[in-house]
Each structure stands twice: as C-alpha cells, then as structure tokens.
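Enquirer: Pasting the structures in now, so scroll down.
What follows is calculated from the coordinates using simple rules that are stated; it is not laboratory data. Owing to the predicted nature of the structure, the values given are computational and were not obtained by experimental measurement. Cβ atoms are built from the backbone, for glycine too; each structure is taken alone.
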Structure P
Amino acid sequence: MRLPALLSPRKADTNKSDYGRVLILAGSAELSGAGALASLACLRCGAGLVTWGLPQGLNKAVIKIKPWEAMTLPLAENKDGSLSLAGYKKIKDFLAKVDVLAIGPGLGQNKSTIALIRKVIISVNKSVVIDADGLNALVGKTRLLRSKGQGIKVITPHPGEMARLLGVSVAKVQADREGMARKFACDYKVVVVLKGHRSVVCDGKRCYINKTGNPGMATAGSGDVLTGMITGFLAQGLDAFSAAKYGVYLHGLAGDLAAEEKTEISLIAGDIIAKIPAAVKRCL
C-alpha cells in the first residue's frame, strides 16, 4: 500500500505548523506510559506539534520518560492521580490552538474523569480519536457521539469495548465484525476501527479489512500506539477514513517488521514505534 500524495514529498518551504497540532489526553497514576506511547507514535507518523495533557502530579516524573519532542499540559487531577473535571476549562482553551484531539488511553474510570471525557467529547469541534477509557465513558451514553457541531470522530474499540458499547456479547461482535462496525458507523456517523485479527475500518459506506499485523502485537500499549498513529495522519490533513486505514496498515506492518527482529513472543509496544520509520519507508 502506497501512502497518499498528501503525505509525501513535503514542500521545501514549510514549518511544523503545516503538519498539524495535536492534543493527546492520556494517562493516570497507574497508567502513565499510555500518553508517552501515543505521543511518540503520533510524532513518528509526521505530526508537527504534539502536546500530552496529563494529571499535574505526573508531570515532573513524566518529563524523564516522555518523548523529548512532545510538550506537556499539566491538568487538574483527582486524589487517585487521574484527570479531574476541574481541568475542563484549561482543556477547552487549549483546544482552540490545536487541529486534532486524541482522548482515552490510560485515563482510568474515576467518576470525575468520566464526566470530563463526556464533556470534552460533546463540546469539541475538532477531529477526535477516541480510545480505551474514552470509549468506556460512552457505555450507555453512545448518544453523545451524535452531538451537533462537532468534528469527525474515529473510535478504536477492541472487541470487548465494542461489545460494551453495543450492549451485546463479545462472541456476537466477533461473529460479524464487519457488519457490527458498519452498523455502528452508520448509526453514529463515525469511523470505526474494530481492532483484532483482520482489523476492520469502516465509515458506514467504505470498509477496509487489514491484513498486516501478528499475534505478538497483543501486548500492553499496542492500542495506544495505534491511537497516536491515526491521530498523526489526521493532523496532516487526511480524511478520517484514510487516516484510520493507513494508521491500521502501518501499525500492523511496523509490528511485522518488529516481530522479524524481536520475535512475536518478545515483542512490546515500543518495538512497534521503533519500526514505524521502516514501515513508512516501504510505503513511500
């Protein structure tokens, strides 16, 4: 699969703002690495400016592990070290400066965090990628995806998250993956990335079934990497379906390249990120 002309080659007279400004809301005291993985993957896919919004108590510690190239936005936190609803205004003000939002990886399920996620999702008018705890916050509240005046949404559920959103069993989702993804995309006007073996990308009209990837990618943080990759492509101006399709394809290809070197058994999420440049090179 060749990357679209929009991504390459870059013009000589250009600057970082031309490749998109991103805010990633991710991480909590227990899951601090999620934002680092998503941020680095986003940068590796070409985003110009990436800011990681995180609980303020984590900021000093995270500075030591975050990608040097990513900025941080310390935000109000709950007692358990997760993002608090009290941080909404600061997030809203910052969103005026960005092109794309990613929300969900490692945020946790504190009641205040869930309230924050819901408030951000219904108010943001930018393109947004929703993953992990961003999706968990929508269980029983999927109608929030239909709020008017919003940007395009990409959701990236694994089968368990998709089952919870739909109120059905995982077995039912797995029995008709393409059908489930298509119906949800049509009902809520979103792009669905149903992860797993042969990940499905669907916008209600078009469906893409991915053939890259391997079982070694069933490892902690792999989904955070995919979130960052899709977000990076959105930031550079790809439409939501294309950003999701190329993100899924390159995520799997990077995983395949990593498995060749590290083996499926030893593969970790950071290995996938390390192979993004090689995967991109193959597709230019």
Structure Q
Amino acid sequence: MNTNSYNISSDYHMHSTFSMDGQDTIEALGWRALALGFNEIAITEHAEWHPAWRGSFDVDGYFAEIARCQALFAPQGLTLYSGVEMGNPHEFAREASALTAAYPFDVRIASLHWLDGDNIHDSACFAGHEPLDVYADYFAALGHMAADFSDIDVVAHFDRILWRGSLLGATFAPRAVETLVRDALATIAWRGLALELNLRTLNHVPNWRPALATMLRWYGEEGGRRVVVNSDAHRVGQMGANLELAAALLREAGLAATTLQPATLAGVGG
C-alpha cells in the first residue's frame, strides 16, 4: 500500500543495523520504502572520526548486503543506493577522503555533528556561551564544511543545532545571523550540492519551522535549487514521517523536492 501522497519519491538518508544506532536491517528499510511508494533510497551509514565517537562501520559487510538487497528490490521497482554519512569530513579530511576513495558510495552525505569539539545534539555545546554565538559559530562551520571537503553530494540537517537550542529555550532569530546563514547556503548552491530538508524533527515542539522556511527561501534566493527530503530514519517507523510538513515548507519557500539522478551520484562536488 502506497501511504505517501506528497509527491516525494525518494529518501537518501537512513541508517540500518550497520550503524551503531540503527535498529532495522537494510532489507526491512527497503520493504518500508516500497510501502511508502518511494522509487529510490540510499542507506547511509555513519562514518565518524571524532575521538568521542565509539561506533564502527563494517564497510565490506555493508556492501555485500547492499548488493543482495539491490538484486531483491530492483524487480519491485525500487532503486537502492549505497551511501555514507560523514561527520565533519572537512575536519577529518584525510580519513574521509581515504574512505570515499576506497569504496564506491553512490551518495555521500556531509553532516556537521561536532562544534568546537562538542556534539551538537548535547547541551554541552551551549554551555557557557551566548546562544546567538553558538548559532553563529554553527552556520560559519557549516559553510566551511560545504566549501572545504570535495567528496560530498548532500549537506544534511543544516538546521539540526536548532533542535538542541529549542530544548534549552534558546530562540533562534535567523536574521540575527543572516550573513553567515546566507554564506553557507550560497556555498552549497554554488557547489551544486543538494541541501537536505530533514524530516526527523519537523514535528518537534517547540518548533522552529518559521525560521526554517526563512532559511529555505534564502537558499532559493542564493541560487539553490536542489533540495532532497530525507528521513534520517534509524528504524522503519521513522520513514515517511512528517512528509506533509516538508511539503508545506517547500511550498512556502517556493522550492520543490528533487532527486539525485544517477548521472550526478558520486560526481557532484567531486
């Protein structure tokens, strides 16, 4: 049964049990994608080099399972891509470049997971700092990541710092750091990378969707056209969530969801 009525037919960011925090298999994610009416998905496991990260990634085992599932799902009409989500690849360029050179990942995602050594999902990244300074540092770092590491196709969850900030009551006014936000988004647009609209926290309360809509409009004004709507799912139940909110945000910003065509995979930004 197709439960997706929002004309969003792809999801290029999700994690299976090959990631330390993934809860379902690649095959289970594939069956859920079919139920949602998706045409193509990517399974993008974590690759992290920060000393605080304790996970590991069996890349060879992952590619073997990807190949098995590609053969399983192709006759069903689902294209399955390999992928990797790299945390702060610009700060670990030697390790990240070695990984992308050694393995033929179709989708290469860059995520800013660490800010001045702290995990952006933790309150420690705000401790002892004015929230506006944290937001400014985050978007400046996001721009550096987009500019400084070549082997990427997608910049993920560019608004993720706002999740932790909202939990701390640190209201985000995008115009206070407009220049930094626009610079980051302009860099993403100039490089031809895809900007991710991440579904995972769109229904969070309190929400920052008005600020997100503003930043998406700025992305369009800076020449950005490529937006991928991704779940960042760590279990099958998270796939397809909040699609209606994503569709509304894109309409408000005058943008549309795009797909990563095979001709651009492993080539954009390289």
Structure R
Amino acid sequence: MSIRVIVAGATGWAGGAVARAVLQDNRFSLVGAVGRRHAGQDLGEVLGQGPVGLTVSASLAEALTVPADVLVDYTHPVCVKDHVLEALAAGTQVVVGTSGLNARDFIEIEQVARRSGRGVIAAGNFSLTAALAKSFALTAARYLNAVELVDYAAAGKADAPSGTVMELAEALGPIIGQEARMPSIGVPETRGGEVAGVTVHAVRLPGYVLAFEVLFGQPDERLVIRHEAGSSAAPYVAGTLLAVERVRGVTGLVRGLDRLLFPAG
C-alpha cells in the first residue's frame, strides 16, 4: 500500500519539487497539497504539468480532513512549528524541511511526538552531500576542538543562520566543548553569534545561493569542509523521500538526514 502524503508548501521552490516527485513515484500517493497563494487550483496545473485531480488547500487543517500518513513541510519559519504540532495531533507523522525552528521548539516537538506515539524527522538540509559534509565535520570534531562555521545565502533568506548550520552547530557543540571566544574590546558582534558554544557567521548577500563552511584551526594547519548547493531544489528531493519512508518507524524526533544515513554515527 502506498504512503499517503500531504505536502505543505507544495507550490513553492522545494515543496514543489517534492510534490512532483511524489506524484511520479508509485511508493507514494499525494493526498493533500497546501499553498495559500494557489488555493483552489489544481496542483498539476500550478506545477505546469497538467491537471492531476488534486486541489490545493488554503490551510493544513483543510488538507488534514483527508486521511494521511505523512506530512512533508516546506513552508516558512513562522508557521512550521504550528504545522508540526497540528499534524501530530491529527495522528500524522511529519517530515520537516523548513528551517527556523530553535532548540526549544525541538524539545517541545520531541515531547509531543513521544506522547502521541508518532515520529518527526527534521533536517536543515535533505541533500545527500550536505549530510556527508555534516558527518565528516562531526568526525573531525572528535580530534579537533577549535571550529567556526560560515553560512552563506541570498539576501532574502528569512532565517540566519540557516537550519543546516543551526543543526550542525548544535551537533558540534557537545563534541568540541569549546567556549566562545569573544573579544573584550572592539565590536563583539563582528565575531559572529554563538550557537551551542560554536561561533557562527551568517553572510546574506545578493549573488549567493546556499553554502556553508566548517573551519577547523590547529597550530600551523587548517581544515576546511565546504558544501555548496545550486539554484534548484533537486538535491533535497531524494533525502526527503527517504525520510517519508523511514518516519513511520520513528517515535519521537530525529534531527538530520545523516542520522538516517549513518545511524551509528
């Protein structure tokens, strides 16, 4: 039996790519699509591939009136937490690709998911190569304890740092155990912000797409791990669909695609 999927943000950049993939994959059945700007329209027509017989809903509550197994959320930082809690309350598992959730949000989501006996898989980045970069960085951090992160994105990105870098910093912090080294004179803000004891610098400028760097420093040597993404959402589709398949076996919260790919890591 196919997995019944709702995609919130189904007419957006990443959500649209995921919705197209779900429509074309017989492992899944797309039973709901949420997109306020295109509410009432046929999803296939919005996505430019002809009618598919699925009307875009104006809200998640409307989409959840149809039985579904998994919600995939690619919406906006302002509404993603409410969507996750609403889906869990409806008995639906959740895959979160939207960034903007903080550590406190994840604690609450974990608690609600466990109480409901449901699972949530959230990743700042569902790209395979980004998951590998994170895994490499966590391995390096076992041996190198001086690290900073640089996060690059376009000027219009709503959150800083990105979900990818926030997730990475929170995973690195407990491993390295370093204290943030902020200057006592000058302009402290120029040293970046602290996330879980890791210094993070977020660059938001026109001309940038998405990238991050993990900078390790040791006396007379340096290690740089860099991930770059292009302008399409294609890299995030396969990881999202993997999470849709795996989330039904999860109770509570799993953070990061790397936790699915390298569970013992």
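Enquirer: For structures P, Q, R, calculate Kirkwood radius over Cα pairs in Å, for residues 88-167 alone and state which one comes out highest.
Expert: Comparing P, Q, R, the top value of Kirkwood radius over Cα pairs in Å, for residues 88-167 alone belongs to R.
Enquirer: Could you figure out which one of P, Q, R the value 0.40 for FRET efficiency 1/(1 + (r/R0)^6) of positions 24 and 136 (r between Cβ atoms, R0 = 30 Å, to 0.05) was computed from?
Expert: R
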